[in-house]
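Next up: the structures, one after another.
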Structure P
Amino acid sequence: MKILHLSHESLPDWRVEKSAITASKKGHVVFFGGKYPSEYGNKTFQKIYPIDWTAKARYGIPFYWNSVKKQVEKVIREVKPDIVHAHNIFSAKMISEFDLPFVYDDHEYWSSQARLLNEIVGNLYDINRKKPLQSAKKLALKIRRLLINNHIIRLYNKWEKELVSYHPIITVSDRLAHELSLKSGHDKKIFVVPNYPMRSEVSEVGKPLPHTTISCIYAGGDGLNKVKYPNRNIDELPELFEKNAIGSLTITGWKGLSSKKVTYKGYLKRADMYAEMSRHSIGLIPWKRHWSHTFVNPNKTYEYVHAGLFIMCTDSFTVITETLKHNCAIFQDYTALVSQLEYFKENPEELYRKRISSYEFAQANLFWEKNESKIFRAYQSS
């Protein structure tokens, strides 16, 4: 079987690649169409096809939409896929206009993502009443952006309802599956494939070792984002460690000015990332409370536990607590986080027992391979 993976983004994208590797192991031939990757050592796909997804195409503007459609049509003529695995709402809506079987991998929950846009606008265009001319320009930009966003919100909700009503859906958690079933009116074609690591990723990460001092790690590229996402707010996190005797913090994913208590490691390859994580005791998911966390299922959750870390997360991450059960600690705010870290600092044996427990839970339950069969069930139902 020939499988074409479509995305509006480029490689590397580990969920796309894991899905492709799963199919390759079964003897299927996999292709990718999306933004052309500038640096990507392709060992997975038979061929990569560049598709230029412009912002105006993603807004559904007919001229630009049809421009992308012509590119996709050319790829389809060459590949002649038996099925298309669409990895976002744009690719899924696009491929729905062709007479081809496909599945929609909704791992972002786009209608929720669209709601974030209006919040982001408020952060981008703060009005300074002491500077009337500058404020007038910002207000005009804000109104324009809000009009565009309202169009996007309506469009994405419409597209998502159409897609989940008539086509097989793969998503990342039971919570999202429930939300999507409410939109579709059924759950017969909704398949949950969480973003757990593959066994090969963590095969060299052994059982956690005890640590003499408490140290935390946060993995993520948030410091590289030009736009400030309100649901990923970690303001004052480094200062928290600088001002309190709660151990050290290491941040991977972006570079910063390191100190005695806070170290920035920059971007790490996956093997190096797991090696770095295993040097610490606690994995933080410290985004401040936000309504969207109900639907969010961060990949770092499962990377943390397989690396032997005990997870501490904000109490708004219901998917994490539902998955890990007692193998994580929750906090309401940074004051509560400090209090809990102070406790673990004084009780290292208890922290180590919790690390062992969460690691063993991950080894027993949280592998990508445990859900691979659902991908093929989705394919068969298309």
Structure Q
Amino acid sequence: MAADFLRFYIGTYTGGESQGIYLSSLDLKTGTLASPTLVAETENPSFVAIHPSGKFLYAVNEVGNYQGKPAGSVSAFSIAHNGKLTLLNERSTQGGAPCHLVVDKAGKTVLVANYSGGSVISYPIDKDGQLGKARSFIQHVGASVDRSRQQEPHAHSINLDPENRFAVVADLGLDKVLVYRFYPGSGTLSAQPIHEAPVAPGAGPRHFVFHPNGQTGYVINELGSTISAFDYDADTGELTSTQSLSTLPSDFEGRSFTAEVCITPNGRFVYGSNRGHDSLAVFQVGSSNEPLHLIEIESTGGKTPRNFIVDPSGQYVLAENQNSDSILVFKIDQKTGALAPTPHQIKVPSPVCVRFLDQP
């Protein structure tokens, strides 16, 4: 596809009108989106990840039962030239409600976080893109202060550092960001975390993102509606908390829970989504004394912005409103990071995750 048009996949929940994974494209010149097309029928493919080669796609199937056992699954697909997906195989995640996954930078391993299972698991990728038998499975143990949400572990995301040496797991149930050593040759994780970075009790860490410089990271906390900044030691994998800021207006009194955190490719701006307030909080990356500075909080123009993404060129934010079945386009002010609504949007049933197949 021409560099002016970037294709992207949309993961969804299939309990309503959705049938699986959809494909659309973004026009970088105008900000318009193509009408989405269904490219794979699969159950609750809430999060997807694309192989570095662009030849394969992996999706968690966020269910609580797989083949009669209390577990979810992860599906492997081949990507055709036109973007259509063909199922290659499936694997049990050995834990319920898998909710996030990542492909390592060598393209040899898929790592998955199980929410209700409170665990993480890794699989080798065969040459044909299929998933092999699990290499590592780690069960988290513990709880935190919120009796309604934190009576047990809830691994909510797993990310790899820029050097492909450490895996970072945000566990909402434990109020910790856990760091494991990752061995790309074998596709395995250390049996125990080598470092644990706590957040405020009851904060509920959900998703994590590394700064492009590899020296900083950010976690968005679902229950506390905050975003926390960390210094990152790339040699040891250690995370050191430096700041925590609210993602909500100071006068907001309703119920709201954060979902996603993203950073622009140039590393200048960080965004976080609020479900309930239905907005995106915009932060500018600053100095070591003030890592983040709030710029604005912008409505997403819909209900329940579960996730969103900054396009690879850094010009636009695509905000997915899960409960209003829409994806809206916002233009990024390159000087301030502020978001300007555009008239461009598409209808997609229960959108959860967007991942770009093409690069500009």
Structure R
Amino acid sequence: MLVAAAWIFALLFASFAVWILTVIPRVKRLKETYLNFMRRPLAVWTPPAEPPEQRVTFPNFEDIPWQQLSTEVDDEGIKFVDYDARGQRGVSGQKRYPSDIAEFAVKRARRFAETGSQTDLLLAARQLTYLAETATTVEFADATGVAWCADFDLGYQYDVEAPWKSAYLQSFSMCAMLWAHWLTGDSGYLHLYRKGVVTLGRTLDDGGLAYKTSDGGLFFEEVVSSPPHHILNGHLHALSNLFHSHEITSDELTRQIFELGVQGTVDLIPKFDRFGYSLYSLAPNPGLWNHFNIANPFYHHAHVGLLRTLHQLSGRRVFRQYADKWEKRCYGLFDAVWTGIFVMFKDVMVLAKKLKRRPAK
């Protein structure tokens, strides 16, 4: 019995050691990715100011073997996200997530603009028309807006049911509409963009996507929930998208909402600082299950890069000050260990989801 137990212990120890050895190079690759994210300017989602020489007409999408064109789309040609492979808590399986669809559309549209690839145009057009078709009308007392919603429940700490709104999804889908207008010249896409701006700038109490701070600023909610969670990276991404969208459209409402979002960041950014490290959100129920809202390494590095971008866009020194402060925790033993823990946690979540999906014999 003792010999068998010793062998089992040795096998478990060896397996753990092999796992650790696989984690180390992945930590190095992730750290390199994070640091490159901070060094480069964020990708501009909006298209060039000058329209293409010849506008395109989106084709008919019937009888197209989509999955032969790309393994990233489903049988209807729409980009999907495999949340089990991501090890995501609160959602399982393959889902259509508007921001990923928008990102895929923009990437393909940009490639078409550079190379003239008809495959890229077809894939971009499918995503863009899908986003246009799934924009949900939102009625306000004095205006009509649209919202792009997630069509699946989101459990874990948010506990929101489909369809749920998101300023993060909203801002990326709005940028995708600008690309659709740029490609086709169809003013309907520009109209959808402007309706999206209306919804993005309305407060939660009014049925919109932004929390109003005590000083009158706006904080854009990545997940519209009650109570609000104030997810930092989602807000900062929305701000960046608003700025670049205004550069293309010169839309006055877009500029006004961007300025209110800058003020909202100034109002709340001190609350995201914990001993020189950033919080992922200001969730109302911090605890071990959500690692006390402390940002994982990916989001901490993203916060630094996004704040540097916001400093460049707004000129507010406070954003550079927090970026400088938080960047100090992007190096050294703490970051290496925290990144390793993050990688191992994701491995455990992916394994747990695979075991859960295994059919019983």
Report task. Work out the source of 0 here, i.e. which of P, Q, R gives that when helix-only ellipticity at 222 nm (-39500 (n - 2.57) for each DSSP H run of 4 or more, over all residues; to 500) is computed. Result -> Q
Query raised in the report: Suppose you compute P(r) over Cα pairs in 20 Å bins from 0, in percent for every structure in P, Q, R: which one lands on 26, 57, 15, 2?
Result: R
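Throughout, read-outs are computed from the coordinates displayed, never taken from laboratory work. What you see is a predicted model, and the numbers here were worked out from it, not measured in a lab.
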